[in-house]
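Scrolling down, you'll hit the structures one after another.
What follows is calculated from the coordinates using simple rules that are stated; it is not laboratory data. These figures come from a predicted structure and were not determined experimentally. Cβ atoms are built from the backbone, for glycine too; each structure is taken alone.
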Structure 1
Amino acid sequence: MSNPNKETWEIFYEFLSEKGLRMTDQRKGVIKALFRQSGHFTTEELLKDAQALEDTVSRATLYRSLPLLVQSGIIRKVDVGQDNKYYALNGQSDTFKAQVICSDCNKIKDVDAPFMEWYGKTVSEKLGLKVQDQRLQVQAKCPDFQESGKCTKE
């Protein structure tokens, strides 16, 4: 992306227009807060940042905006099988990403897994199906955490 911030605004504005929705100040606050996120984030983290930027952003606004952001392709939902759902900005990547989740500190790392895209397409084609979604997640233990009680992996 040449200017991801500008392109994100344009994509979301166009998406909302197609759905007959407006770009409100609250939605602008949510989008601005997205640009402050790094890596994977929870709804609560995004809400806190959005409210710091636009104090009229409510929990309800955020919960109504998240599905729109996912549908528009700006963010993706990352389900790691825990109570919290995580989200991440969709960047343009040439390779499929898999998640490695630390069972000790719950940090999530994206790693390149180009073989998974090939695998999903190959298996689906053999069955006469079309891939809608696929994911690979690995749960791992942190030796540092096991030894010292702190995870040093960043």
Structure 2
Amino acid sequence: MQNTLETSSPTATSRGAIILHVIAAGIALVGLAEATYLTVLYLAGETAVCGGSTDCFQVLGSAYARIGQVPVSALGALAYFSVFSFATFAAFGYPRARILLAITVWSMFAVTLWLLYVQAFLLHAFCRYCLVSAALIFLMAGIVVATPPSRTQS
């Protein structure tokens, strides 16, 4: 019977897994910066600089850009911060962090698919920031899939 400290302690992690987790953490920081920017703009009542594209304004100003009074970008910032934290802990060999990383990334992936559907079929407009975020999430999902399993310590 193992005690709980043993199951939450770091395990040996392959060099490839460590590199992939560090890359995922870096991607999450880029996403966090973007989501934070959009959240601050929303809270300040400003509009995002979209290079003259009206599509961006249409998407970010739609009812789909918030849940109640909470902007979706704020939830995205929270999710990106979680991915950064879990990827960092996973790089140090914490097995629960790998599980939480996968759950968070796949949840973000599912929400991204929904938001892409909304942009394509309901709003008929695409936000550049949203597309960059989708690309970042697709990259993180690829990293989760590509990460080799951790080695267990004897």
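A few remarks follow.
- Structure from which -0.27, -0.55 was derived, log10 I(q)/I(0) by the Debye sum over Cα atoms at q = 0.08, 0.12 Å⁻¹, options 1, 2: 2
- In this comparison of 1, 2, the computed figure 39 for relative contact order in percent (Cα under 8 Å, 6 or more apart) is attributed to 2.
- Given 0.60 for FRET efficiency 1/(1 + (r/R0)^6) of positions 49 and 97 (r between Cβ atoms, R0 = 25 Å, to 0.05), calculated: source structure among 1, 2: 1
- Origin of the derived value 12.9 (mean count of other Cβ atoms within 10 Å over residues 41-48; candidates 1, 2): 2
- Computed -22500 for helix-only ellipticity at 222 nm (-39500 (n - 2.57) for each DSSP H run of 4 or more, over all residues; to 500) - originating structure among 1, 2: 2
- Ranked by distance in nm of label points 7 Å out along Cα→Cβ at positions 73 and 129, structures 1, 2 are topped by 1, which has the highest value.
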